Structure 1
Amino acid sequence: MDMSKYKGMFLAEAREHLNNMNQLVLALEKEPGKKEDIDSLFRAAHSIKGMAASMGYQEISELSHKMEDMMDRFRKEEMSITPGATDILLEGIDALEKLVEAVEQDRPADVDITKIIEKIKGFGAQGSGAAAPGLTPVQELPSTGAQPKTTTRPTTTAFNISIEISPDSQAQSVRAFLIIKRIKELGDILSITPSEAEIKNGKFSGRLSAKISTDAARDKIEEAIRGGGEVVSVAFEPIMSQVGAGFKPAPTEPSTAETPNLKTETVKEHELPKVVKVNTSLLDYFVGAIGELIINKSRLHQVSKGIPSKELKDGLNQLDRLVRDLQTQVMSVRMMPIESVTEKFPRVVRDLARKEGKEVNLDIEGQDIELDRSIIEGLGNPLIHLIRNCVDHGIELPDERRALGKALPARISIRASREKDQVSIEVSDDGRGMDPERLKDAAIKKGVITHEEAAEMDNNEALFLTCLPGLSTAKEVSDVSGRGVGMDAVKSAVESMGGGIDIDSRLGEGSTITLKLPLTVAIIQSLLVELAPEIFAIPINRVLRTLEVEREDVKMSQKQKLIDFNGYLIPLLSLRKILGLPSLPAQERFIPVVVTEVRGRVVGLVVDKFLGQQETFIKPLGRPLNKIAGLSGTTVLGNGRTIFLLDMGNLI
């Protein structure tokens, strides 16, 4: 059977098991005796071993098998889970991840599993530095030569085997084929229900019955079947054994497997799984199709303005509802929980803290909040940068914290919350905080700002100096941080997704970085503004308010125009001038102003006219337009006109 078509499923499930293993090892590091976690860890390694063996990935199967042996000894309490043991397990998990990545890329893996296997064997032989009483080292025993020779032929046994696959499995038919393949490796299948052809055609309810002839032991058969993954129960019914030319009744030792009552339980025929896996490229196509529907819907509304027809108006309103419902359903399928990004962070913090000699705990809240897949994919690196900064720059060494009267271990927290059509993610620590004056001095030395500009900056503006390229206050450059690229990379990545960033820090108490992100970047609400003859779109989540200011209310200070906003004076800037458009003579009494936030500063942007709010389908810019600062995409209006979406974070 060609197993290559199941490669995608193997990769997805192997990564899921490896993520679980990472989390379980970290949990056991804190609570070594928790039997439930040890059992779960064993089952995850067992599943990876079984799947890899079925697919023919020998290195993955071999390493996971050795790790499984080690975990089995933890289960039997022959060995204790020590920091040395968790280090070996995490090293093994890292190696398995690299092996899985090599499978995905169809290339040889640059991993030497023999060294890790030797560490596992060595730990089994030595325990935590000394052999445990009655502990047998994990190594092959030499032959004594005293084994009696036998000429008895292997016993061939016939079994009826009933197998039930979990109803929650997303690919029951695939599981069935994997199990059939594994059984064939151990013996001959005399009959099977349903047949392979029926399984292939979707006529499979999750239950498989097979009559097999084999010389393999029952426990080995059961292990092979369960290795196919997501098997709920395996029941054996012995038929006859054949030794040489004679027959005898098959052994009837009780099986530890769960035995379902197949005679009384009703089986639904041809029941198909209600959940299927869909390629993400298909979801991208659906979003593109919805976007085109929105554009064409707007065009129909534009054309219908000159046609006085109630039937046409009612039809368009119905179309609006249908498109809105379809959009909601398609976008909901693309949504992913933040947990898919944050699940690896406890391991990241653990490794960084140990490397830096620090004691740190990570708390994560709001992992069930969902964002569009495209945002989730771009969120990992910014959050990793922030966590690295917290551990390296923010958190003090244990002796320093004790001297300051601070609690140990130190705390880093990630909190996600949803506010209407926006998600906020806070990354905070209780470390040393940032010094605004020190940041100003570093910026002056870099030539980024002058002494006069530094004197006029408030603390909030000074904190945003960390987002300038190349600016760092680290005394030493390490492989963790100190090169001045972290916060700049975070800000650029977040703003490229239509989001924003806030920074708050108190010297000696800690820092909080808040990322504000839209739920999706494909279809968003935008404010349309006119800068004759051009029209531009501004993401509505970047608009604090729209104002119409009387010209006589505009103030001047040091050649800078200012207006009052909520009791504060904010700079008034010309969007025409920023975009390089020719200026027009002032005519109207009132000035249309868009109030937004740029680089941590609230500013007012002067436009010619507000054209209203509209749902827009954003298309990415191609080269060379994607190199222009201040532009993040294009959209098409109802009249067919293409306009630019402004990137407010990089506009100034």
Structure 2
Amino acid sequence: MTSARSIIIIFWATTTCWVAAGTPPLPATDWIHPPPDTYRTSWVGNSFPGDGGPNGFGHWVQNSADEIEVTPDGTVIVGSDWDEAGRCVGLYKDGKVNRVLVKREGGKETAWGWNTGNRAIAVDGTNIYVANTGKRLLQFTWKPGDLDSVKFYREAEMQAKAIGLAARGGWLAAVFTNAVQEWQVTDQALKPHFTFNVPGARDVAITANHLKLVLTGNEILSVTDNIPPSWRITNISKPTAISLAPNGRLLVCDDGPDQQVKFFDLSGAQPKLVGTFGDKGGLCSGTPGESAPTKLYALRGAGLDTNGNLYVALGFNGSPVGTLVLRSFAPDGRLRWELANHAFVDTFGFDPASDGSVIYSRTAIFDLDLAPGKTGLIWRQRATTVDPVRRPDDPRANSTLTVYLRHLEGRPLLYGIGQYGGGYRLFAFDQTNGFLARPAGQITGKGESWAWHVADNGDVWQGDAPGRTIRHHAFRGWGEDGPPRFEMEQPEAWPWPEDFAKVSRVIYEQTTDTLYLSGYLKSDSSDAWGVCGKTLRRYDGWRAGGKAERWTIKLPLNLDGDGKDKPLSPKSLALAGDYLFAGMVKADGGKQHVHILATKDGSYVGSLSPGPEVGGNAGWLDMPYAVAAMQRKNGEYLVLVEEDWRGKNLLYRWTP
């Protein structure tokens, strides 16, 4: 697999880069340089920084888990149909991750991630099986415990896409939508044994005496060849995965109200529930949403090793938007290690009341250690804000978002805007001492709309409103039934400046009554959908009536960003203090850049790019609002940047 996100090198145009009022263009050789003084790179939302090598190599937790397998030695093998950087089969042990990605290279590409994108994996001794989304069964060999030892061995065609897989003692069983098929694995081939119909089948496990346990609907049944089921487990509210422990007990992930792993003894004539793990109620136990090792949620899979250590995978769904948390517990329930990925195509937002030490994602809250000189992992998860049990339709579990937090009349409100703009989804928090949020309405535009902004006071601005207008939707308080109210019927409105052909971004700074518009003048050519446009302008006294044009500049371009000689303008603009931050879609000279502009005159100050702390790695910017910035009380600037290639946000720390 080749990832264009990591290897395409784009250069800026060799013609004029900046045009500011009364300011000559910078020489072509001075396009990109670091800003004054020093800055550091950190990251938020992944346990690993994304270092360790170029495409196909490196350290990060993958986007999600569709299925997991736990080996006797305590290696957790995670399968998913998509990881942005291709880790569709990840190996994790003792808090570490494989550096060399699992690949089936050569031949026809049948699935993402070097043909390993899957919804079903299995392991049997030194063999790892991957049923990819291209209906191919891949067999790999490995040295158990050696995370980088996986080698491709062979493949076979399957009748359909498998959604579950199990292997034991030379037998392999695959789950299809309404059936389970079993083979005997030999050195020469897969020998079909039999196929049995199971409507709604979702997962399978094979016992030591060759009994097949099948998860179908909300029950688990036992099947032996063509004999009808000998027993059923029907007292699980929402089973999502099953596995067998080395001692023969059955583990069932219950993603219903209990939010627990449940253990069944299978030694008798009927299964017997003999234990549970996890705080009953999951996120709703204790302080709602607050993180704790034994507060499980959104269970994707669980398994035990021969030492009795438990491994649990958590994620809202098996797709890359689902997020992933892996936890390992000792037999006494103590947390051994935890690894996580909380970002896909997402941009996090600062809590403006925290001086930069608290960050919100669409699903979680993080605390940052911003002590001077602090390096390495500086974030920890404080809470999860999505309640998948009481609010299964919360769009944050299934949609990528850029988020902003505002405190309005003493209550926090989370705004979320997606990859295709269109306005904000709103989420209000349930109670002052809890962390769970709920959908609370939306503010959206008609048709395609990209120019949106949340002011510091919570007001919403739209720069590309109908009729070529700029609109201001003021916050009007909280309704009696809970949702926030905004002025939607009679918002303030102004026509576009006469020379603008299109407004693509709008930013309003209320303390100075300053409006920034980016887009295309009538003399500009368009480049691509969803970008900022080629011109940026500042107006002073916008609401006071003056509307004085302070300056106009041309924004930087990726010369071949949309193809040969097809330049791309920036993807994102953010304002903080005395600077604007412009995030580019693609790389220049092999580096992904955020360019810094002075608000006083639009002049170029310098550029931020990923440092050695993250291996110098970053992917393209996909979100129209891929950059968030703030100035701390001590003068330091914090800049968050979407980095979905390896599942995190970059965090730049710069003190000019």
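Coordinate-derived values only; no laboratory data. Quick caveat, the model's predicted, so the values are computed rather than measured. Cβ atoms are built from the backbone, for glycine too; each structure is taken alone.
Kindly point out which one of 1, 2 the value 1.40 was derived from, the read-out being Cα Rg over 2.2 N^0.38 Å, for residues 51-418 alone.
On the way: 1: 1.40; 2: 0.99.
Only structure 1 yields this read-out.
Have a look at 1, 2 and say which one yields 11.5 for Kirkwood radius over Cα pairs in Å, for residues 491-538 alone, as calculated. This figure was derived from 2.
Source structure of the calculated read-out (helix-only ellipticity at 222 nm (-39500 (n - 2.57) for each DSSP H run of 4 or more, over all residues; to 500), 0) within 1, 2: 2.
A value of 9 was derived for relative contact order in percent (Cα under 8 Å, 6 or more apart); which structure in 1, 2 was it taken from?
Working: 1: 9; 2: 14.
Comparing all candidates, it corresponds to 1.
Once FRET efficiency 1/(1 + (r/R0)^6) of positions 43 and 643 (r between Cβ atoms, R0 = 35 Å, to 0.05) is evaluated on every structure in 1, 2, the highest one turns out to be 2.
Here semi-axes √(5λ) of the Cα gyration tensor in Å was calculated and came to 60, 36, 17; which of the structures 1, 2 was it taken from? The structure behind it is 1.
Across the set 1, 2, FRET efficiency 1/(1 + (r/R0)^6) of positions 307 and 603 (r between Cβ atoms, R0 = 41 Å, to 0.05) reaches its highest value in structure 1.
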